[in-house]
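Read through the structures below before going on.
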Structure 1
Amino acid sequence: MRICISHETRYRYQQPVNGLIQTLRLAPRNHDGQYVLNWRIEVSADCRLERNEDAFGNLTDTFSVHGHLDQLSVLVAGEVETEDTHGVVSGTVERLPPSLFLRETDLTRADSAIGAFANEIAGSDPPDALSRLHTLLNRLHQDIGYDPDPTHTATTAAEAFALKRGVCQDITHIFISAARRLGIPARYIGGYYYSGGDKVQAEASHAWAEAYVPDLGWVGFDATNGVCITDAHVRVAMGLDYLGAAPVRGSRRGGEGENLSVEVHVGQPQLPAQGQMQRQSQS
C-alpha cells in the first residue's frame, strides 16, 4: 500500500518567544515491509535542521531559532510504501537488547489493578507469549473506550486503566504495562495509521505497541483498533513510553500563552476511488 502523509504542527504565542530549540522524531526509516519513497521537513522559521540518531535508533532532527517570533509551523510530508507482514517487525535498527523493554517508567508502571488484570490473563491462557498478547490485545480493545477528553500526555497507564477510557497513547501504555507484568518485553511505537474510514481515528499521529515473542521477534499490536499491525501502519519512532518516541520535544524562552494545533492527513494518493484524504485535527 502506498500511503501519503502530511503532518503540520502550528504554534502561536500571545507573547513572543525569545528563542527556542526543538527535537523532532518525525522521520520514518526503511525496514522490512516499509519503504520511504520521499520525505521532507519544513520549518517556517530561519533555521538549520541537524539530523542524528537517538539511543533507540530513531532519526532525530533538531533545530534552534534565535530572536523573537510569535508563531511557528513545522510540516512533515511524504510517501511510504508498505507491505503486510502479519504483524511481525524485522529489519529495524536495534541498538538495545529486548530485555531492556521490561523496564518500567513513570507512564507505564503497573499498579495493583493492572497487576491483577495481567494475572487474570496469565491464569486463563496457554503459557506461550503470543496467546497471552492476543488476549491482552482483545481485552483492551473491548474494555477501554476511545475518548480524547479525560486524558492528556502525562496520564499514566494506571490512571487510564482506572478510567477505562483514553486515546491511543493511553491504551498503548496500558498494553505495555500489562505485557511487562507478564514478563514480555514491550515498547511504545509512534507513527501513522490509514484507517480507510472504518476504524478508530487517531487524534493526531497514532500509537501502538511492539512486544517481543520468542522465535518471531518483535510483533506489533494496535489495541486501539484491536489488530496486529498491517500495511496500514507507518512506523516512525519507538521508546520505552511516549516520551521516548514523542514527535516533538523542546524548550523555549518566553512565549506566554501558547496555542498549539496539529493537523494530520493520511491517505492513498494515487487511488482515485479510495484516495480521499482523511482529515484529523487537534486544536
Structure 2
Amino acid sequence: MILVFGSGGQLGQELVGLARVSGVPLAALTRAQADISDLAQVEQALAEIRPSIVLNASAYTKVDRAETEEEEAFQANAMGPEILARACAAANLPLIHVSTDYVFDGTQSGAYRESDPVAPLGVYGRSKLAGEEAIRRQLPQHVIVRTSWVYGIHGANFLKTILRLASERDELRIVGDQRGCPTSTMDLGRALLAVAQALGEGWAVPGTYHLAGTGVTTWHGFASRIVAAQTPFTGRSPSVVPIRTEEYPTPATRPVNSELDSSMFGRTFGFAARPWETAVDGTVARLLSRGQTTS
C-alpha cells in the first residue's frame, strides 16, 4: 500500500487517477487531512493506514510568492519533509519525495546531472534543497526525484494559463531565453509509481534522481506548442512572441538553464518520460476534448 501525502495538488490528483486505473493499492491524504509539518498528524496517518511505502506529493510551489512568504515555503518544503522522514525512519518505511530543478542556478551549459553542484537562486529553490538535505539526514531509505516545469490537467500550471490566455488574446508574449524540460503529471506520476514498485520489490537503489520530459525547449517554445495543440479544438491561433527575461520581471530569479539529464532514472527504473511535445499535445487533448475548464 502506497500512502500519498498532498493528494489534493496537481500531481497528487494525477497519482490517484493513475493508481485507480492500474489497480495499484494507494491511500491518499490531502493537506487538510494530514499536514506533513505536524508530526502527530503524520504519525497518526502511518499508524491508521499502515502503508508499505510513503510518497510525498505535498509542496509549496508558488515560486514568486515564496520571496515574500519564506516562512510558509520553508514550513512546507523543508520542515514538512524533515518531519515526514523522521516518522518514516521510526516506522522503517521508505519515502519517495519530489523535488525541483530550481535547486540549480542555471549557469551550466548542458543538462544537469544528479551529481552537479546545487546553488538555488531564490527562496523556493532554497526551501526545496533544505527538504532534500533533511531527508538525507533522517532516512537512508529514500528516493528523491527532481523534476521540472510540471503541468497537467489538475490544479494551476503554465499549460492551463496559456490555454486561458489563448482564449482571451490575439498575441502572447512569452520569455524565450530560459530553457528547460516540460514534464506532465501523467509521466511524472507513472515514474513515481515505477519507483514505488521497485521499492516494494526490494531492488530500488536509494538516492537522488532526475526525471523530466524528454527533450528541451524554452517557455516560448512550450507556449507555442500549447497554442498549436489547442487550435483544432478552439479555432483560435494567437501569435506567440518571444521576449527576453528582463522584459518580464518577476520577484524570483529563475535559472536560465533548467534542463535535467534523466538518463540515470531510465537506467535504474526502466522508465523514460515521453517527448515533451507528445505529452503537451496529449494533455491539451485531455482538457479540451472534455470541455474542461482552463482556469
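Every number here is computed from the coordinates shown, using simple stated rules; none is lab data. A quick note: this is a predicted structure, and the numbers were derived from the prediction, not measured. Cβ atoms are built from the backbone, for glycine too; each structure is taken alone.
Given a value of -5500 for helix-only ellipticity at 222 nm (-39500 (n - 2.57) for each DSSP H run of 4 or more, over all residues; to 500), point me to the structure among 1, 2 it was derived from. Walk me through the intermediate numbers first.
Working: 1: -5500; 2: -13000.
Of the options listed, only 1 reproduces it.
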### Message
For FRET efficiency 1/(1 + (r/R0)^6) of positions 18 and 266 (r between Cβ atoms, R0 = 41 Å, to 0.05), which structure out of 1, 2 has the highest calculated value?
### Response
2
### Message
Looking just at FRET efficiency 1/(1 + (r/R0)^6) of positions 98 and 170 (r between Cβ atoms, R0 = 35 Å, to 0.05), which of the labels 1, 2 belongs to the structure with the highest value?
### Response
1
### Entry that produces 2.6 once distance in nm of label points 7 Å out along Cα→Cβ at positions 114 and 178 is calculated, selected from 1, 2
2
### Task
Taking mean count of other Cβ atoms within 10 Å over residues 74-81 as the quantity of interest, name the structure among 1, 2 where it is greatest.
2
### Message
Comparing FRET efficiency 1/(1 + (r/R0)^6) of positions 26 and 82 (r between Cβ atoms, R0 = 25 Å, to 0.05) across 1, 2, which structure shows the greatest value?
### Response
1
### Task
Kindly point out which one of 1, 2 the value 21 was derived from, the read-out being relative contact order in percent (Cα under 8 Å, 6 or more apart).
2
